[in-house]
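Asker: Next up: the structures, one after another.
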Structure I
């Protein structure tokens with residue numbers, strides 16, 4: 001495809017300008033074909049700088065989410081990505097495909113969601129241009145109790161990917177929130193389908209929503225004290241493509257090695273709640289005060305209530321008590 005060949009040539013040139021004539025000659029194209037390809041790339045969102053007697057070059061801050069861009073960085077061949085500019089919900093769409101027999105490894109990646117979903121029926125703010133939203137279909141051979149490991153696998157995968165690209169540390173607030181500089185930058189929603197006859201898992205959808213940069217105009221007022229962005233104004237070419245590929249590669253690797261203890265160790269190391277006073281937040285009623293003691297091997301949270309009672313939390317939500 002002409003557009004892909006021109007884009008590859010511009011990427012190879014790096015910060016150097018390449019004239020339209022040189023592009024046409026090296027690619028065996030007409031000058032008109034090169035110009036049309038440049039115009040198409042610009043309409044897709046690529047920032048291409050140009051000037052008289054200089055030619056063309058890619059801007060240093062291009063961040064277009066595309067299948068072609070993602071495929072440049074994705075290493076795991078068993079992941080089959082589909083990329084969307086916008087979608088209702090990556091989790092909802094992938095659940096429909098899973099129910100129809102879609103294979104393990106299918107991943108939906110989007111730059112925006114119109115009906116983003118969080119835990120406990122909440123909506124998940126998913127604006128265009130600043131976030132990354134993805135869901136991965138897994139078909140683990142396990143009982144439902146072990147499916148909760150996959151949320152922890154995703155938390156570790158996202159934390160490692162963000163740390164690699166940003167150079168900053170990432171903390172995990174049990175069970176599924178990732179924080180940087182005290183603000184939530186990522187939420188994870190895992191949903192499973194169970195076989196009631198056999199008591200086994202049909203499939204698990206692991207959904208990840210990342211605030212990559214601050215949205216234009218900032219976060220809505222109700223989120224300003226809670227939400228943050230993983231990256232500031234630094235220029236990182238193909239940031240969302242690189243981040244999506246890194247998360248998917250790491251999540252698949254964590255999924256395959258979830259029983260060997262490495263994921264548990266990495267999760268515990270980044271825990272923001274261990275040893276700290278917390279509130280256990282029920283769906284109804286008043287919060288319970290407790291102290292977080294340990295992340296257990298099945299990723300349950302062991303806590304000590306104020307009356308000294310020890311309890312295991314297998315699911316639910318907690319907040320850190322200041």
Structure II
């Protein structure tokens with residue numbers, strides 16, 4: 001009597017949970033699926049992701065979410081408390097705070113994404129080159145990195161903005177110049193572990209160039225750690241950008257940047273609590289969300305956490 005063959009999985013869930021994947025694509029999707037399930041097991045990380053998604057939706061649909069023109073002034077309703085007409089109240093020149101917080105999400109998201117896109121590739125490139133070649137190359141690149149790490153990030157950003165001049169673009173450049181060293185250090189540490197692997201030695205024996213080995217083998221191994229680092233650093237980027245805006249060195253008026261709004265509201269804190277409260281809560285919630293999301297992402301992408 002012949003043995004019966006095992007029926008193929010007929011549902012997507014069964015296909016994703018099959019004990020033996022039939023292809024590399026199925027194996028990759030299975031890893032992603034089990035990683036997602038593991039992520040869902042962390043309620044705080046899910047809450048952080050929900051806030052980040054809310055930030056993205058708010059920034060994308062700001063014209064439809066905002067109840068007023070964020071720059072429209074109306075001295076007749078200045079310093080009004082939260083009400084049905086003005087959900088977060090109004091500021092000292094009668095602008096609707098809810099609308100300004102909503103539009104401020106665009107500026108925050110712009111800074112976070114642009115800085116991350118700049119610093120992650122730079123830090124990854126510097127770190128992998130230093131870790132792979134070692135010797136004099138490693139010494140020179142890491143000493144340059146140490147110079148940037150020797151100064152507190154906000155202080156160094158203030159110095160760069162003071163040299164470049166206030167403005168949103170200059171703030172992005174300043175924050176980028178202070179954030180890449182952390183990525184470089186992390187990529188270097190990962191590269192020094194990977195470079196002694198057998199498959200790297202096999203690639204060298206096959207005649208692969210150093211650039212090809214770094215691009216094809218070293219960088220992919222460093223990517224999970226870099227992604228986690230990028231997610232966790234976003235909270236620091238938000239706080240640094242808010243600090244520059246608070247000091248008048250970031251986005252300039254009348255831009256509804258949260259740090260600048262917080263700075264304007266501090267003079268009215270005792271009598272008109274809503275002016276600094278809502279921009280401050282926005283900074284707090286979004287920064288906390290990125291931290292929680294980054295912690296959950298680290299648990300999923302770091303194999304040593306299993």
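Asker: If we compute distance in nm of label points 7 Å out along Cα→Cβ at positions 54 and 70 for structures I, II, which one ends up with the highest value?
Answerer: Values: I: 3.3; II: 1.8.
Structure I gives the largest value of distance in nm of label points 7 Å out along Cα→Cβ at positions 54 and 70 among I, II.
Asker: Okay, next question. For which of the structures I, II does the calculation of FRET efficiency 1/(1 + (r/R0)^6) of positions 198 and 278 (r between Cβ atoms, R0 = 35 Å, to 0.05) return 0.45? Could the numbers behind the result be given before it?
Answerer: Numbers: I: 0.45; II: 0.05.
The read-out comes from structure I.
Asker: Given a value of 45, 14, 7 for semi-axes √(5λ) of the Cα gyration tensor in Å, for residues 22-93 alone, point me to the structure among I, II it was derived from. The partial results should precede the final answer.
Answerer: Details: I: 30, 15, 12; II: 45, 14, 7.
Comparing all candidates, it corresponds to II.
Asker: Between structures I, II, where is relative contact order in percent (Cα under 8 Å, 6 or more apart) highest? Spell out each step's value before the answer.
Answerer: Details: I: 15; II: 23.
Comparing I, II by relative contact order in percent (Cα under 8 Å, 6 or more apart), the maximum is at II.
Asker: Taking distance in nm of label points 7 Å out along Cα→Cβ at positions 14 and 246 from the coordinates of each of I, II, which one would give 5.8?
Answerer: Working: I: 2.1; II: 5.8.
Going label by label, the one that fits is II.
Asker: When you work out volume of the Cα convex hull per residue in Å³ for each of the structures I, II, which one comes out largest?
Answerer: Working: I: 151; II: 183.
Structure II comes out on top.
Asker: Have a look at I, II and say which one yields 1.3 for distance in nm of label points 7 Å out along Cα→Cβ at positions 158 and 190, as calculated.
Answerer: On the way: I: 1.3; II: 3.3.
Working through the options, I get structure I.
Asker: Further question: Thinking of I, II, which structure, once helix-only ellipticity at 222 nm (-39500 (n - 2.57) for each DSSP H run of 4 or more, over all residues; to 500) is computed, gives back -23000?
Answerer: Numbers: I: -9500; II: -23000.
Traced to structure II.
We did not get these values from a lab; they are worked out from the coordinates using the rules stated. From a predicted model like this one, the values you see are computed outputs, not experimental measurements. Cβ atoms are built from the backbone, for glycine too; each structure is taken alone.
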